[in-house]
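Quick note: the coordinates plus some simple rules give every number you see, no bench work behind them. The structure displayed is predicted, hence computed values, not measured ones. Cβ atoms are built from the backbone, for glycine too; each structure is taken alone.
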Structure I
Amino acid sequence: MGHDLLEFTKQLGSEKFGNLDFLSWCQKNININIAGKMNPFTIKDIPALQKIFENHSIPRESYQKAAQMRISTYALLKSLYRMDKYNLKVAYYFPTDTDVKDFAQDRRNPIIDASPYLSAKLRYDKADNLGLLQLGNSSMYMRGVWSKRRVKSVDADMLVKDEVDEADPENLRFADDRLLASDFGWIIELSQPSLPDRGINESFKLGDQQNYLIKCGSCGRWNDIVESFPDNFVVRMKKDGNGYRGHFACTRCKTKLRTEKAKGEWVARYPSRSEYHRSMLVSQFWEKHPDYIATKFMSCNRAFEKKNFYISIAGIPYQDSELCPFTEKLLSTSENKTARFVSGAHSSYMGIDVGDICHVVVFGVSGKRLRLIHCEEVSAEDFDRFCYLIETYKSFFVIDAMPYKATAKRLCRTYQGFGAIQYFKGEVLTETLEDDVPVVRHNRTESIDEMAEAFRDEFFELPNPRLLNPEQLSNFEEWKKQIRALEKERTEDKHGYEKIEYRKKVNNHYGMATNSAYIAFQIGRGYHVPDIDPVF
């Protein structure tokens, strides 16, 4: 009785002085739509959310999540809470403006309309009902990231990046700069994952990596059921043959785990990062009944069904080897124990992927193979650096024609006969001239497929990471990350037929530069014969 009175007194004092913690603020002021009706906010049905809703002012939060885990609601409420408590600006980013419209109309506005407290603070004279919302002296700007201008249009004290893996990564990377003038500098990122080391999974790995562990009632072992799936999942057909039964088993004693009613604990793999970057894997595995999971899992017969299961139910990345040919295993097997990066060569082949920041890769000839001997980023305006690299490595190069065609042509004219500009047009590799500049044309998907086949045939050699200095190693790790991002997707052509092509507008620049270097090798042999004994 004394304890209850003390807690009541604390709560009364907090309410009187406006110092409610985040969870208490939600319980007091927020109503949530459940089954078509607005009900008082609660997380009692998902105990694992308790820690997520604890009010810690951690600078960065990343949530790799399955579908329907209320993390989007959490991020919205956290934004509204901080807008109520402080005078600040929130920049809320979505992949497209359509996503902004849907979220504002279906999620944000109904929550505010159902809260007398927030509705009273809403300034209608400072709102446009979608992109801008103002509570008191605080503002929330919602933007689609389909253009850099949209990302850069406002400064902020807090960022929310929703559905990170669906957004344009090139544009989204400018978002963090919006916080440079803020004394708060909060960031919340959330998304269902896509590929390993991409988007939200990359951010998750930079944080403390918290997973929800469930204790075995028999041997006491704490189990990470997501990390151990599917080896820890037992599936049996129901006696009537209609569906499946399933359960998670302890990885030590194989005893059945009571996941549907389990009260587990969040455990960080890297607890020292917790005060700066909290990252959590929020999965449906510990919310849904195992029989539901078993039925869903056993019905996954095709690649896209498996991908949907792992991303939406497990909340973990899925890599289809058919659509993602440049696997970590393939790259590892291409490493040569004695190979390293070098500061120059007697002859080589260079690929240049062009953007505001260009990506340059250089391959030398090693016996009957091509060996990666250098890679770096170069500003598109640094023409002298391109000249230095071409002359230092004696390179025959292929450079993208777009978007800086004048620069590409200038480079080819400067080194007449040692370079060509590139277009991805046509079906087969062809060579022509444009304003007296050599031009190569190729089908983008076919060209990358040919390079992938050459990797599988062990035509490419990569350096031993242990032989690289810190700067070289950093460049090489980024090269590996970006060539793994050469992934295919299933789309439809204008007639509605399925086609499979490599994704565009993803961070795969080193991969595309490598493809250009391979094209340089294919066409350059007639112009530039490598030395018999090249120097590495």
Structure II
Amino acid sequence: MRFSSIPAHFLWRSTQFLPSLTQKAVSGTAWSTLSTTGKQVLSVASVATVARLLGPDAYGVMGMANLLIAFILNFRDLGTGTAIVQRLSVSDRLLSSLLWVNFLLGLFMAAVIIAASPLTARFFSTPELVPILCTLSISFCLTSCGVVHASLLMRGMHFKALAIVDVTAALASYLVALTCAYSGLGVWSLVFANLTTSFASTLGYWLASAWRPKWEFDPAEIKSVMSFSLNLSGFGVVNYFARNADNIVVGRVLGKMLLGDYQMAYNLMLTPIQNISSVISRVTLPAFAKIQEDNERFKFAYVKSCMLIGLITFPVMAGLGVVAHPLIDAVLGPKWVGAIRIFEILAPVGLVQSVQTTVGQIYISKGRTDWMFRFGSFSCVILIATFIAGVRYGTVGVAAAYCIVYIGLLMIPGFVIPFRLIGLKLSTFASALLPQLLLTGAMALLCWIWLRVLDSLSVNDPWVRLFSTSLLGACAYIGSFVLLWPAVMKHLEDVLDVSAGARLSGCLSSMRRFSLRGISQ
């Protein structure tokens, strides 16, 4: 069996993606992966310890507070940080001007949150939100001071420094949350952890970056990035509602307990996006920005990166969906049983979004954030109507409506529109990802059958069910790729050959000899 996902000339051209830039990108991916892995380990530890101590009620209150915080975050830097990464050149005068703009924005947004806290508390009928939001507003003053420094580190592809800062901040946040939770501070454990992250991150970015601001401000420099950054901020606003309208509707109609269940399931759905796709996207954005004027190179590199993302995220998301019951039962405990069915429904959405979120890099790198804003506005309207219609059937109804509308209506145009900017055909893109999808489907089916076998044998221990199914799925998925050796494995060989030297590339080449393709040759 042979998977021929993309034309032969694509395979050749994709390996010509600026080897030195590829080396930086892959090295950055390695550091970003270490960073994300560290943060994920800490996140799992937090869920297994802090979440067990606090329960859904505290997370529901924090979820309500985060709805306002996340909305205001869309205006944190008005897209200026991304503009620094996207522009082919930046001046010191522009950077200083942007830093002072962000500092003033931080103060303004903190004031907005304080002023809006009574209304938010009244909306959710939760008075304790007022002091929580007022305290959380401090984080905006802290993070706004680190925007320019973090963007410069990303622009220069200094991902080792970024990784060290991010993991250190996450570790400090976890320790604060755990200490406060054991001290009986309840939801305030999460509040203080949030402030710790903001302070530690900003301090780390300043220490890692050699650039320092000057006492200068140039309105002309600010104006030069406004069209790009304002459209990007506009997209951030509509994307906020698209991402959080379901939480708003659930919290308002069904209450904080059910919101806690829904948010936990939703956060699990975002796992591959936040911890895998975003890792690669974070690295490839500055790389794509450097080749923004070469559509041929851009589309080859983009599809290649999506193939590598799908290689990991597809089985992760499908596997999480299959083992949702034993996973939540074992890790979170019986308090979170209400999140199981919701997550099972949202899993297909997470699988698609793990790749589709990368289209933002096309819009941004090509400087067409206006297109991004327009499609985001359309999607937002559709999704809000969907959530309102689904909430009458509870949290499961909201999740089901989201899944049906997103995959059935928004998925295809969500790919087609940005692909026009780089001349990429949807059929080419789909065929490149087809092997990963097919093998993921086979793995998921095998794991589902195994769970039914365990049911028939009356094996009910959630840890046994979780580990045995996960191990079976991992072996089946990796084994099928070694056996069939689809085109994405060739890309993986090329990446390792450029970035990791002969040893790792040679190991992968040795594995290829055991594949059907290698045997036939």
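Computing log10 I(q)/I(0) by the Debye sum over Cα atoms at q = 0.09, 0.12, 0.15, 0.16 Å⁻¹, for residues 131-442 alone gives -0.53, -0.99, -1.54, -1.66 for which of I, II?
II
A value of 0.10 was computed for FRET efficiency 1/(1 + (r/R0)^6) of positions 43 and 219 (r between Cβ atoms, R0 = 30 Å, to 0.05); which of I, II is the source structure?
The read-out comes from structure II.
Tell me which structure, out of I, II, gives 21 once relative contact order in percent (Cα under 8 Å, 6 or more apart) is calculated.
Going label by label, the one that fits is II.
Between structures I, II, where is mean count of other Cβ atoms within 10 Å over residues 211-218 highest?
I
Identify the structure, out of I, II, from whose coordinates distance in nm of label points 7 Å out along Cα→Cβ at positions 435 and 475 was calculated to give 2.9.
I
Here helix-only ellipticity at 222 nm (-39500 (n - 2.57) for each DSSP H run of 4 or more, over all residues; to 500) was calculated and came to -8500; which of the structures I, II was it taken from?
For helix-only ellipticity at 222 nm (-39500 (n - 2.57) for each DSSP H run of 4 or more, over all residues; to 500), the value -8500 is produced by structure I.
Tell me which of I, II gives 89, 63, 51 when you compute Cα extents along the principal axes in Å.
I
Using the calculated result 2.6 for distance in nm of label points 7 Å out along Cα→Cβ at positions 115 and 155, pick out the matching structure from I, II.
Among I, II, the structure yielding 2.6 for distance in nm of label points 7 Å out along Cα→Cβ at positions 115 and 155 is I.
With distance in nm of label points 7 Å out along Cα→Cβ at positions 187 and 395 derived from the coordinates and found to be 3.0, which of I, II does the value describe?
Matching structure: I.
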